[in-house]
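Following this line, the structures themselves.
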Structure P
Amino acid sequence: MSDKSTQLIHHGYKPPAGFDSVQPGIHKASTIIFPSVAALRQRDWKHKTGYTYGLHGTPTTFTLEERICTLEGGQYCTLVPSGLASVVLVDMALLKAGDQVLIPDNAYGPNKAFAQNELTAWGVSFAYYDAMSPSDLAAKLTARTRLVWLEAPGSITLEFPDLPALVAVVKAHGDAHPQGIVTALDNTWGAGIAFNAFDLGADISVQALTKYPSGGADVLMGSVVTRDEALHQLLHFCHMRVGYGVSGNDAELVLRGLNSIALRYAAQDATTRALAGWLQQQPQIEAVLHPALAGSPGHAAWQRDCTGAACLMSAVFKPGYSQVTLDALCDNLKLFNIGYSWAGPISLCVPYDVPAIRTTGWPYKGGLVRFSVGLEALSDLQADLAQALSLMQYS
């Protein structure tokens, strides 16, 4: 090879084996090199025993998948580009025209939107059920039901359902179903820390790794975990066919975040509980929704099944405070930034119109603001809330 271009591309140097470090290496690859045609033909990507193409995994993504399995208490993990993608993968892998999926009425909004639009267009029907009522779930199950989504707690309003009771209802009905019924839990809030999804009966657990596993508010990724090999293969092959993949750099960020996830979860949990208790006492507040607070919907189930809570709380304001006033409250906060997502280092807030996104009713007349508590000092966050509340006026 006399040309430097060829020499640089086909360089003969290989670094010595045996290098190890605290953080796993980053493998960024679309093309993966085989030593021979025989190796190309024989190598198996289906069971993660070898590498064939970047979409099917590298040492970096395999390492992250194994650590997510440990976090969740599962055996098989598939990585996808976002938390929403984890929901979509489950739907696409398990549902076909003529099937039905049931979704909690208080579920993550994009989960509902995907059912309303894409699934409906593909001939899959859906219905919403009250996650706090196992009997309502039982009434919605039909012979066409193939998948039941669970979420703990509910998005925005944070009701904590009785997961074992819901799973028991599904299993009892599914025993008479020729294909059975799969339960899939959005476990982003629990993050594998607050409770074990599989010990509570779920067949599949999905997470937005964007949230707690990353912890930095700087990466998008999701995971789909199961203990069932047959389920995993359905998910794994669908994942291959739709071309989902994650980058080595993003996998590196999540691997780094996992090292501190338990510490961050506990710290944000403690601060959030303290703020929620304080917020309950403020004259503008009708109710604070947080599973660890006595009186919050589903508190007894949370107390029985969980060892922790996350960084979210929602404040319901007394009637008389208009949406304009609640928007101004968010604008007046200095440390609570306005933005979606949560579990990052910076506290966030977003006002929501709950009646507009529910079908099963809402008991409160006042507006709601959801708060995500970051890693700032409790005293500073409380002072920020106090100054913003002091500016509120009936309108």
Structure Q
Amino acid sequence: MYPHAMEAIGSVREIYDGKLSPAIAVNTFRNIDRLFPSNRIVKSVKPKALPVAAKQLSQLYFNDRGQKISLDQYLEWNQVAGLLILKDGQIQLEKYRYGNSAQTRWMSMSIAKSITSTLIGAAIKQGKIRHIDDPVIKYIPELKESAYQQVTVRDVLTMSSGLRWNEAYTDPRSDRRKLLEAQIAQVPGSAMRVMASLSQASVPGSRFNYSTGETQIAAQLLCNAIGMPLSAYLQERIWSKYGMEADATWWLDSPNGVEIGGSGFSATLRDYGRFGLFMLGGGLAAKELILPTAWTYEAGTPKRLRQGDFIPYGYLWWPVNSQQGFQDGAYTAVGIHGQYLYLNPRNNLVIVVWGAQVKPTGSAVVDDQAFFAAVSAQLAENKLTK
């Protein structure tokens, strides 16, 4: 039995409103599969081992905006519920707080966007999606009369469709909340109806505008292209092949419907870490290349839009916007309430952070990127001094 199954939890509206108490927030974040119908992603029959490094990362001090911060202060001040650091495939640090354990599943929030993007890469590799520049309406014909007529799969992956969108989480009138209400209604097709109602604000491919709605478009086109649920495809192409040790869950937009492409994925700390290792390995699993050649590089680097402008975004991943980050090719999947999956290809490093912050945004006291950079620097130095 799941160890947290009997805990009292809040509602999804309370999550987005930032109105949960700290204790109920923790309970809710590790039980999100109870909020909506969810599909299960079944664990691998051959879990991939994560050996523990002989020398653990026990102490860390770093500077953030002129202040010296310790590892313990980072964990406390940023309300970190779980932390995993993998260097060269070995566990450098694994820490659980607030009653969590290795059996706990934790919500991903927008880390799910990056998982959806990766599955689109897998579908392209298999030829189920012909090309990243295919029009969206090729896969979602019901959008032919909408503002998505000229939008491509690439535009969706770079959040540059040109459609008008307000992402404000706590504003009940925002487009993001309209999409959430459609999800709460659990009526088949309601999410696509929200997206089909959007108006055009700019030429497709000309402007970046962060939109969770785009990831529901991504989920729908992927589902139509592969002819199966995203969760089943994730299980078939990555979860089983790479050796995930526990089941995961993923929200649906309606009973037996489509997965929520931008949130609602829940997994254990180590399995998020394994997903990071899968990306660092270029998408190789069970001796099979699951993703197109160089897809992980393309997904994690800044993209140039149709009119030539660079944006600080990849294919539903965030490149690390610093000189060292660019040198390392580092990129992150980021979710509200403090969720992170940080990947550093140059240093072969994965960091997973579970946040238990009550408010969707603005609660982090310490800059997480400063923490990631410090971990990366210290582990690289440790390797050089061995």
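Bear in mind these aren't lab numbers, they're just calculated from the coordinates by the rules spelled out. Please read all numbers here as calculations on a predicted model, not as lab measurements. Cβ atoms are built from the backbone, for glycine too; each structure is taken alone.
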Cα extents along the principal axes in Å derived as 80, 53, 36 - corresponding label from P, Q: P
Mean count of other Cβ atoms within 10 Å over residues 14-21 was computed and gave 5.8; which structure, P, Q, did it come from? P
Where does the value 1.10 come from, among P, Q, when Cα Rg over 2.2 N^0.38 Å, for residues 118-349 alone is the thing being computed? P
Parent structure of the calculated result 20.2, given that mean count of other Cβ atoms within 10 Å over residues 30-37 is the read-out and P, Q the choices: Q
From the coordinates of one of P, Q, FRET efficiency 1/(1 + (r/R0)^6) of positions 110 and 174 (r between Cβ atoms, R0 = 30 Å, to 0.05) came out at 1.00; that one is structure Q
Work out the source of 25 here, i.e. which of P, Q gives that when relative contact order in percent (Cα under 8 Å, 6 or more apart) is computed. Q
Note: distance in nm of label points 7 Å out along Cα→Cβ at positions 86 and 278 at 3.1, derived from one of structures P, Q, originates from structure P
